[in-house]
1. Figure out for me which of the structures P, Q the number 24.4, 74 belongs to, where Rg and Dmax of the Cα atoms in Å, for residues 159-430 alone was derived from the coordinates.
2. Of the structures labelled P, Q, which one yields 18 when relative contact order in percent (Cα under 8 Å, 6 or more apart) is computed from its coordinates?
3. Could you tell me which structure in P, Q was used to calculate Kirkwood radius over Cα pairs in Å, for residues 519-574 alone as 15.9?
4. Looking just at volume of the Cα convex hull per residue in Å³, which of the labels P, Q belongs to the structure with the highest value?
Structure P
Amino acid sequence: MDKSFLREIAQIIKDMDCDYICGVKYVIFFMSKIIYTCKQKGFEILDCDYAYYKSTPIFSGDEAKVFTDYRFLNLNDRKAEENLYNLLKSMRDLPETKNFNPGTLYEELLTSKEKKSLGQVYTPLKIIVQMLEKSLSLKKIDKHTRFLDPSCGGGYFLTEMFAQIKSLNIDGVDDRYILENMIYGIDIDDFAIFLAKAGMLLASGLSDVEFKIFNIDYLTDSFDMGKFDIIAGNPPYVGHKNSTAGYKKALYEKYPDVFYDKSDISYCFFKKSAEILKADGIMAFITSRYFMEAMYADKLRKFLNDNFQILSLTDYSGNNVFKDAMISPAVITLSNNTGNKKDISYVKYNGEKNAHEMFSFNQDKLKTSGWIILRDEELNLFERIEEISNAFIKDICTIKQGIITGLDKAFIVDEETIEKYEIESFLLKKWIKNSNIRDSGIKYNNLYLIYSNNIQNEEHCPNAIKYLSVYREKLENRRECQRGYRRWFDLQWERIESDLENPKIIFPYKAKGNYFYYDKNAFFCSADVYFINGFQEVLNPDYLVSYLNSSIFEFYFKCQAKKVGNAIYEYYPNKLNNVKIYIPQENIQQNISDLGKISIEIFLKKVFNISEEEVNNIINKYVQKR
């Protein structure tokens, strides 16, 4: 969209005496109404000035229902209307005006912060086109075909589906018939419904339409619209932390076979859609890719594998395709016809622009514990390592999270602050975060944690208390303090002091590669760092850290790990605890540890019967270059 056009619209909104979002909605309502009139009566009507516009019935007569239904959006700001009218008049030959899409303008006018607060993520048009073209190619389309987007937002999927069905030139089907009988939409947001209706009205050029787009909650409201041939869209990504207890309870009761505990609300869209999809129907969703590996998506994985033929899966593999949203998606296309399951057409993108690999994968090989989708040669190697490995990590050691201070600004201090306030030295612990752990070791930046839980009495540590008092109001507002679980100056979750002082293996919870470090320097670490201790007698910690940093274990782990960014993986305990390693006799562990990294690689290649060809062609593709 033309940047100068956008800047002028944004300035008009800022000059209005109202909330910015409210102003955005009003401006889009007004512009949609003017352009609708121009499409009905010709853009030459903009030749008149604003005063004539206000006085003539040409702009107010025969309003479409979408504008009368949403008249409450009209703020009647005469100055803003005059400025917008003149702007449209001056830019009426621009594509942004001729092919005006209210949803696109809404998206462009919102900042990334506002989109995040509103929970709105917009699917790129290219992906929408591909999804719908594939869906339509899988079905015989006639006048009885019914399409639904269950979370239609600004109507992007609906508008593109209208265009694609129209291009098929189905006998006895005109534009009005498509919009009133073949395309359905649902959304919980009332303004999103306006955007969808207005966008489709403008795209069709019709004078008015009885849209089948409804303002209801798809997951919890009762409705009967019959069954659909194609259901496609972009379900909202709402994690358990952003849902009320009451709403989660309702979902637990309604969708127990896909939703529980820390599941994402989007999982319920699959189950609800399955209930209203025709027997030979097609479902296509673009959704967060995390459902393929996430711990609390196991029920969804089982449901999909048991009830659908998975036709295709496009995995963006940690790459972000959404503007202003830190979400890596996957596009999954499903068929209700499970009688003849075929191989999944799998596309996996890598970190380079548009670079991807394609191969087929047998659906029967998908596991409820997590979808590990690999080429045959990669899967054979992974399964060989899995079979020969003889111990789960959870059975030989313990993984714990670092400290949650509740306010790092208060508790983390540098040497200058320590000297200035003369903070009591026995309270100070060397402090590291995720970013301090590198492939070569720890890059310590001389920060310290005030381990305030060791303060028995405020009078015993007057200097530390004086320093922390600067932040007292914020510290007292922490949930645990308000509930009486913590003193105002305590750390929020301090962990066991000896766990952090004693030797331990530490690692970042998100990283590009396996960065495990055997810490013997008593570093205290933040919540974005995890540590391993509680080693069983059969295990030499030096051997374990060498093993965890080996290229062979990195390949094995990344095949099943949750990918959350471009080459970024999660190293959470719920995954690490359930992966396997190989433990030899104690004397062999010691010999390998003494000889260093090269020794562990040579040893593991022999244990798992790995050839140099497999190292070069498979393992090295997965290992972070160091």
Structure Q
Amino acid sequence: MNTKKLIFNILLFPGLFFISSCNEDFLKEELETARGMEYYKTDEGIMSLSTGTYHHVFSAPFNSEAPFCTNSYGIDEFGIGGDASNGSWNNYDGSLKSIVTVVNSNTTAANAQWDNLYIGIGNANLLIENATASTSASDNIKKIALGEGYFFRAYCYLRLVSQYGGVPLKTTSSNTVELEFMRATPEEVSAQVIEDFKQAYNLLPATGAPAKITRFAAAHYLAKAYLFRASEINDSWNSSTKAGDLAAIAPLCDEVIAQHPLTADFASLWNYTGPDGPNEQLPELILSAQFTSDVSASGSNSQHLYFAARYDDLPYMQRDLTGDRPYSRLRPNYYMYRIYDMVNDSRFWKSFRTKHRLNKPSGSYYVSGDLGIIYIINQPGDSRFSSYVLNDVVTYGATGKTIPSAYVAYPAGKTTDGALDVNVRFPSLSKHLDGSRAAGLNDTRGLRDINLARSAETYLIAAEAKIRLAKLGTGSYADALPYINAVRARARFAGGESRSAYYDGGGAYKVSIPYSANPAAIESIRSYMGENSYYESNNIPVTTAASSSLAIADINALPAGDEYVISALGLTGAYDRMLALVLNERSRELAGEYKRWEDLSRTKTLVSRVRAFNFQATGFIQEYHQLRAIPQTYLDGIQMEGRSLTSAEKQAQQNPGY
């Protein structure tokens, strides 16, 4: 007998019996719980639509590999780690086109971000229209919802135009199937983005950050939109708007900065101790994608998986909650080891995990808690270490024991980059690690929020605007330095600070269910270590004195890391040097925060920087990669005059080179 059919019939019969035993009025009953479009004109409906759009636009993308594929791969900062499931997004090889060649089930499709952003635009259009038409909503609800609608639409279109150039503009909702679309120009899309952000700025409240969109979030993104329009990618048409756009940026940024002061310690941004913990409420945060520990809520943050290096396959190590589940998709390029002042700038040591506790001892020599893995991020010419991988050679001062696994960036006095590139071992970016995953060490459901905007970036937006104004003859290049130096001042080690102290989301394990049930057991196997390799890497005496100032006083004498990049790129002239400085500062401050590809694309520095610093992509990247391919799903799905497009018509809507 067919078991499935039997189960189905058993479940079906009671329903049939219930219907036959009721009177005929049952058949005349009307379903009153169904919600039509009128629902979205009510207070409840408008707020429900707003909540759903927050989730779809901000949070949902981070439960996939698309964010790092489209903004953290194929750049100067990161390349492929130990898993190349989405390698084409980094390498720019023949697989990256309007249809991305599928490697496995993890491969991000060419249309993934396109579809997500256009669904967000559809929701935003509904929100704008229903908030405008509502007669029942309070003025406050209507005004906020309308401002949110304009913000969502502008945010999505800014992402689209930054990735693809001109795209179809859709500013009304659809009541029927629509198939005929043409791409608007980048100028038209940019104008719509700026107008929508202006509307949001005028309508939104000042409070609610970072969970809710505020007028300061609108100001931050309006400044970004002006900066995008004034950037090199648009130089063929932006001459009439450039000066006005750049002049508008600093006042907007100053307003945001006044309301969102920098947190005192850069490490506080990443010291995640659990959902909705202190580091997710810092005043510096302007807007965040929200996640929760409520298991009934939909969606999760999977970004903790991708920047983590393998540690669990090394001697005396095993996977644990505090070390995270390492998918090993992204590793830092050597560019990231060269741009910091490793002695005085704390940001590298507070952004990357360079030590792991040993958590699987064998025999009597090692015990849980000994140092099991170390990454020594030294500088060119250091001759202290004979090889890039050192087993049972390096000793740990606290115990005098050898360290089972040690990896060195510059061994044997090398002055060329790449020793670590032959190995899948690398320090993990700490900004997304999450030790609060209650379901256990293999759980992929992350709980920590994603920072979408914080005021450190606002400072750097203002700095870049000042640099661009100086190029136009307004002010001087030195006008950018107060904004840059404000960020750098926070980056230096403070007096009395332990330079080896380290924090990241792996330290949130104490809020997890397994920890609370058996703290001693978790402590005995945790690999998280609150210590970095600052002293081993720099080979300097232990100190708690304040580090030397990082302030830049002279635009003609930039820090050594910046001069290295400028030399590697062959840059000359004040403008190119200062633009390189602000792009490098954005790396030092914002690495791994899903902004880099768009920054390099809009400044048309993507190709030169990838060729100089991303060895995996050097031989493939071309000038046309400054924009993404228009997805084939869009080209195949649209029509013209009631028919599908011809191959020539599809090519006419495609970006050049694809």
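1. Q
2. Source structure for this number: Q.
3. Q
4. Structure Q gives the largest value of volume of the Cα convex hull per residue in Å³ among P, Q.
Quick note: the coordinates plus some simple rules give every number you see, no bench work behind them. Remember, it's a predicted structure, so these values are computed and weren't measured experimentally.
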